[in-house]
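S.K.: Next come the structures, one after another.
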Structure 1
Amino acid sequence: MDVSRRQFLGTSAAAVFVAGSMGRNVWGANDRVRIGVAGIRSRGNSVANGLNAVDGAEVVALCDIDSNILENRADEWEDRLGSRPATYVDMRDMMNDDSVDAVAFGTPNHWHSLGTMWGIEAGKDVFVEKPMSHNIWEGRQIVEAVKDKDIIVQHGTQRRSSRRWIRAMERMREGVIGDIYMGRGICFRERNSIGFEPISDPPDHINWPLFQGPVPEMAYHGNYVHYNWHWFFEFGNGEIGNQGVHQTDVGMWGLGKGLPTRVVSDGGRYGYEDQATTPNTQTSIFMWPDGTKFVFDVRGRYSFHEEGNNVANSFFGSDGWMMEGELYDKDNNRIPDEGPEAEEAEERIAELTTGNHYEDFINAVRSRRKEDIPANAMDGHVSSSICHLSNISYQLKRELTFDPVSELFVNDEEANNHFNRRRQYRPGFEVTSYTD
């Protein structure tokens, strides 16, 4: 049937998406893009504030599985802005709100792909925080889902909206430091023990079934909610899939080779014993057939800023190297970016991005041009999959050979079944398959 946007039918208990002909809004100068944000405790709250600050955008709905956080945030918004956003515990109800044009996700990682898919199927544009997926298969489904749809999906790797980084990538591709043979990313952030929490009943203000979402039924303990879910493979992807996605994204952007063909990762949880399952120290090497490598180091204990920062990217070429957007020659002399060519590049790049990731998203929503998206679904899929490849190798404790075309491990059923293929979803929380 022909509808103004894809209709989202159903209730919190059973949501049904009906595919129809998509007729998107033609945005006028005075039309506001109305946004609903799911997961608003910390990062999601920052996303909500960032989007709401963009001229022509307004956050009209908030969603969280913690009713205390939800009400407190709504109170804060009402006190500060004079109007109270709609509040939802179940994001399916927010998707069914016709007043919401776009949705943004600051939820735990295991919800990112499912929330994005629900947004796509409800006809909403989507801003999804990193990582875009919890496993490789999920990321591919998002890529395929938006391929032929008039839907904007933007990944929250904001360096893609940095004019400085865009220019640095251009200069590298122009050959300023020669042929690139290696990239490196680091994430050195001290993480202390989370201890051990006993199995217990969840607090009344936390909707534990909705927190779990697509994850098969698990008993609750206090280390899952709110932040420490990052350090459990059921919900998070460790530090490489937390802060590290920003640096894997820059690494894949700079190398421009897509997914690798070999990966090996090793590490452990050092300095203490606790309940978490992800490593706090991890070194991963990704390799391509031409010999190019990307090395990523996670260090969660006893670290120094030996590279001038605790999170950073560097690239190494035949004639020099790059560190955090600054290019150097073989003698470690900085190679300046100046003259008419640099001025022309500055003007051209200013037309590509506002320099604000949230504003770029709203502009893409208005233009309906996918080329206006600074970090699209495929970018998010590749940078997130690098993290998943690392964790699969880490968990299996061996090097893996990967086919970037099929996105399967070569002659390796164990690896293909280990956090790569579709997980066992709880009924009603399945990510739609576009490839099977």
Structure 2
Amino acid sequence: MKKFTRRDVLKTALPGSLAMMAIPTIIPSTAFGANDRLRVGVIGVNGRGKDHIKGFMSQENVEVVALCDVDNVVSQKAAAEFKAKYNKDVQTFQDLRKLYDDKNIDAVSIATPNHWHALAAIWACQAGKDVYLEKPGSHTFNEGRKLIEAAKKYNRIVQHGVQLRSSVAIKEAIQHLRDGLIGNVYMARGVVYKWRPDIGNQGKSAVPEGLDWNIWQGPAQTRDFSKNYVHYNWHWFWDYGNGDIGNQGVHETDLCMWGLNVGLPEVISSSGGKFLWNDCKETPELLTTSYLYPKEKKVIEFEVRPWMTNKEDGVEVGNFFYGDKGYMVINGYSNYKTFLGKEREPGPSKNEGGDHYANFVKAVRAHDTGLQNGPVETAHLSSGIAHLGNISYRLGRRLNFDPASEKFINDKEANAMLTRNYRAPFTIPEKV
């Protein structure tokens, strides 16, 4: 079997996008020594941040030394749990900017709400920290390009938190696609069937004690506090989240592009809506999106579906690839199966995961982006394609996109939605 290389990983940037990307210059003199302890700060510790803490504390010669959360009640609880589990004290911060001022912290792991991801990562790069960034890498399309620019300018390792990129099984599956196991691979499907209940409408209320509501809102325009936003359901409001295609779906958009060996699409068509609940969610419950690649004669079909539903070949969250000799089923982050020929004869399969945190640590120690399974470029692409689908949905029409310029073609209304109005001082500058 042919060795899977970084060139194969970065081919997901084509066509057009890769030419705009430059890999940070490697400076071996800045690399960690074999015995140097890597000190990590975790930002956002109420949800996914808990896994980040566990993931880094399981690495050899790596130590989580700081926890940061805008909700002081959450951070103090997390610090107490950390002490009980690891028998170590940990610093706590409420403002990530103060954590960045600590020169003893080498890297940060970011698990904030989506609207903070790119800005928090860019600030970290500017502060000289390497970054493990939870998906999506951006909240708006243009933020992803700025994130790449910051990683390059400040020569930092930025790893996108799509764990399947480090899965032994998934990497083998991608190699099978490259080697022609299922023939000419012309279509990828991503499916996200998650249990998403009615969240009601709790209206406005007083800001809870311990929560810095100003910092929590960050780049977004000011709103009154509502329990509908904090701590999880912000996903379903455009100011803070991106719906499920930009939440769980980024794992699957990433794999669709990787498996098809494509970059950003030229034609996007998305439709859906709210059909179940009369609640205050702004994002669609159901969303179906087509991404067309006319030059490559390829297509990505992506579907978000809530609540009661069937599985497809046992898959609730995963991917399918279709070729002229068979098809491939990827279930979750570490399992693939293949079915060959008209009779669907079982082909190669595997179930084996990987350690994405370990891959990040390896790249940081060597200060070598070539070692990364989830480099910063993939954060822009896999998040960006989700944003393009959301823009088509919100405008209610088919869109034509130029991957080289990363702009919609002759469409001011759509291009305006590639960015947002930032709230000072939480702004991403034109020059990072």
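S.K.: Between structures 1, 2, where is mean count of other Cβ atoms within 10 Å over residues 103-110 highest?
M.R.: Max of mean count of other Cβ atoms within 10 Å over residues 103-110: 1.
S.K.: Given a value of 2.2 for distance in nm of label points 7 Å out along Cα→Cβ at positions 87 and 127, point me to the structure among 1, 2 it was derived from.
M.R.: This figure was derived from 1.
S.K.: Another question, then. Comparing mean count of other Cβ atoms within 10 Å over residues 335-342 across 1, 2, which is largest?
M.R.: Largest value of mean count of other Cβ atoms within 10 Å over residues 335-342: 2.
S.K.: Once distance in nm of label points 7 Å out along Cα→Cβ at positions 39 and 135 is calculated for every structure in 1, 2, which label goes with the largest value?
M.R.: If we compare distance in nm of label points 7 Å out along Cα→Cβ at positions 39 and 135 over 1, 2, the biggest value is for 2.
S.K.: Where does the value 18.0 come from, among 1, 2, when mean count of other Cβ atoms within 10 Å over residues 207-214 is the thing being computed?
M.R.: The read-out was computed on structure 1.
Bear in mind these aren't lab numbers, they're just calculated from the coordinates by the rules spelled out. Bear in mind that the values here come from a model prediction, so they are computed numbers and not experimental data. Cβ atoms are built from the backbone, for glycine too; each structure is taken alone.
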